[in-house]
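Multiple structures follow.
What follows is calculated from the coordinates using simple rules that are stated; it is not laboratory data. This is a predicted model, so every value here is computed, not measured. Cβ atoms are built from the backbone, for glycine too; each structure is taken alone.
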Structure I
Amino acid sequence: MKGISIQKIATILELESGSDSPVMGYASDSRKVVEGGLFFALVGERCDGHYFLGEVAEQGALGAVVSKDYSGDHFGLELLRVESVEEALAKLAKQLMEEKKAQVIGVTGTVGKTTTKDFIANLLEGKYKVGKSPGNFNTNIGLPLSILNLNGDEEVIVLEMGMNHPGEIANLVEIAPPDLAVITKVSLVHSMFFDDGLEGIAKAKAEILKSDKTKFAIIDHELFAYDCIKSWKGRKYGFSIEKPEADYFLSRTEREFFIDEEGVRSVAFDLPFKEKHFLHNFLAAAACARMMKLSFEEIVDRIPSLKIPQMRFQKWESGGVTFINDAYNASPEAMKAALGHLPKPKEGGKRIAILGSMKELGEFTERAHREVGEFALSFVDWLLCLGEECESMRQVFEEAKKPAELFTDRESLSKKLKEWMKEGDVILVKGSRSLEMEKILEIYTP
């Protein structure tokens, strides 16, 4: 945590240091090193952190965790030499978590992890001192760095846990076993790494339940059908915006929302969003807050603090055109959610969807893109696609005699968008993170 000495860090890593200087922050990206910070010189596919030690020293870092084989200049830094920098990072975070008394809430799922994590933290901040992982810091690097950068006085810590392959969430749970686990929706993302499709993805997500410390779980009601959830021995609560039999069910009248909690209806309340996927995220967060002893009145009081994270269905108007930036990431489930909530265009306007490829779908690639294309027919007038995987989407629109074009670069697509759009239109942009679809909208962003 912030403020502990390099000497204590060295002791945890089974090294020696005579420095009692407090560390004020931790980073593996040299650009994010703070004065008095500790740098982890990780070696990745694209770069080697050891090459940036000089830059780190200039920014005022106290020291760096480096490979024991590093033989270059120390640049005035105290170097902690270890067998594996990545393993040292995990070991340090795990040890410091074991020393804390804070309750840990772990959040995973295919879609909605970051939004749900932020909603949980916002609701709980009315009653507890809360720490959380920033943005989508949910990997074997991001999660331990999130832990190390906490202040150390938190009562509750909310951590997002992500994965690309089986076993990765289990490794995160080893570092920070949750007292309460939350699993949002599961859908076809990273399915190229899972021969058994959704069942395998659900099983990998259920690794968040593997610790004996985890006694309670808030789980999307749809997942109760999977054996990996059925077999878990802890107390699980289902949540749903569609199934009234769930332990937590969100219902609505024309103007107000209600939460049914095991047959007990809450007070009425309003929300600053109406899209189903955000309602799903909110219900998970509200159920979690109830497990953390918040009253419904306390939850309602915190609703004004809820904010949608960046690039998640962000709407604005420019030049009479409504733009929607939902470019953070994409899966079949998330694509359909965004398409299904497109607002109606103004009179004479049209709905244009700019959809990018959904990556890592393996054998499901063609089918998943076709299904999204078929779904889009009911909500979209014109379609612009980015990436070869989207060809099946374009074909669906062509067969329905609706305008659609496929592009392999953002520049050509942006040029076509300028030709197509006019005042009154609604334009949605969504695609896998690697495509950086949000750049298409940069010139229209206020």
Structure II
Amino acid sequence: MKIDVQGQAADVKVVRELLSPWDLQFTESDEAEVVIVYKEKPVENRKTIVIPSENADFVASVRELGLKASRKIGGKISVATGSQTVLTIRPQIQYRYEGVVKSTPNGNLPTAIEVDEDLICLTIDVAQEYKKIFCETLGTELSPLYRLLTGLPVPYTIVPKQFRNLLMRAHRNRERLTLYDKLPLDALRFVLARSIEKLSEKRLYRKRQNNKECACLITHDVETRNGLKRSGVLKKLEEKYDVPSSWYLPAKYYKLDQGIIEALSSHGEVGAHGNRHDGKLLELPRQKMVSELCEARQTLEKIVGRAVKGFRAPLLQCNSKLIGALGEVGYAYDASLPTWEPNHPSVMKPYGIGTVHLTWIDRIPEVPLTLPQDHQMLHVLGLTAKQTIKTWLQMMDVVKDIKGICSILVHPDYEMADSQNLSIYEQLLNQITSDNQSWITTPSQIIDI
């Protein structure tokens, strides 16, 4: 389907990014089947979707249509997505079009209203909400506790692990382990997509990944020398099921064994995990950060003998400065942002980007960690390895239903690599490989599509 997006260049880029999971052709010609306008007047005699805003042109244009838009602060909106999935979003501002619609039966505003057969007006400023999500996610202040622990003159790991885990548990929020209300960015995507389908009377088709409905990534962060030694037991199981995996290694935190790392990079990939697993990366001056990111990649490239494309920050630290530095150094992708975590260590509260799809940030593709990592499940929430696998599989059903990326993080340093839990990890691999609609791959393969 051909789509024309009209607005300022930065806003057009946002709308296109929101629609990136669908197989659409963007054009500025009259051949477009649907026009999406933002901060501009609706196009006459063409099927048009209007994104509301506080812009004066929008206010004037809806008055010309005989409508009056009034703002409503807060509230919850439900968005039908996959075959059985309904996501929820709490936009900062909703819009009512007086004289046309008041509310849906459950008291929530609809995501859009159909003015006539050629015009749909959204009730959410999806572009502004998108920007708000990224601003809040990449601009979140580090917590005082995190600054205290990582600001020590010695590595934060000198603090006993049991005490660190106790601190994390004490600050956790009691939230349900479900993704339905944790994907605001994806809810925005579907607001647009469903409106296009309604107006065009055509179904949108998702971009298929290697002819599969969705992708699945098995990733590992190796925090310690002991974790590197234990990595082989997980890799052996993955090879048994022909599963490629991704391994992120700090370059100067412990001695790197060339034989082990070469084995990990076989039928998979090795990515950089910074130089040291000390939590100090975000506090570095820009040029020092660039230097360390470059050094980490070059160190690993000398060992594996080929380009290292990916980066994942220790402790999943991330902000705008880091993303910009990764682009300057030349990394092909970042994998630091979680979709959602119950209690992220750097902010000590729930945190995430709210999407299960590949997303571009400042020209860098972001491959989100879409399921809460094993440390969150085991050490923050206190689940067993068996409970963790069961919960992951339940959350994966939502990700697969909306054709996203199922990205899993298992540390060889933790309980999942213990001998008594290997059979449980094998059950996860068996479940994943039995799904013939999932492409089991690596982040490097996904960004190359």
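Could you tell me which structure in I, II was used to calculate distance in nm of label points 7 Å out along Cα→Cβ at positions 383 and 423 as 3.0?
I
Match the computed value 11 of relative contact order in percent (Cα under 8 Å, 6 or more apart) to one of the structures I, II, and report its label.
The value was obtained from structure I.
Quick check on the output: 9.9 is mean projected area of the Cα convex hull in nm², for residues 23-142 alone, derived from one of I, II. Which one produced it?
For mean projected area of the Cα convex hull in nm², for residues 23-142 alone, the value 9.9 is produced by structure II.
I have -8500 for helix-only ellipticity at 222 nm (-39500 (n - 2.57) for each DSSP H run of 4 or more, over all residues; to 500), calculated from one of the structures I, II. Which structure is it?
Label of the source structure: I.
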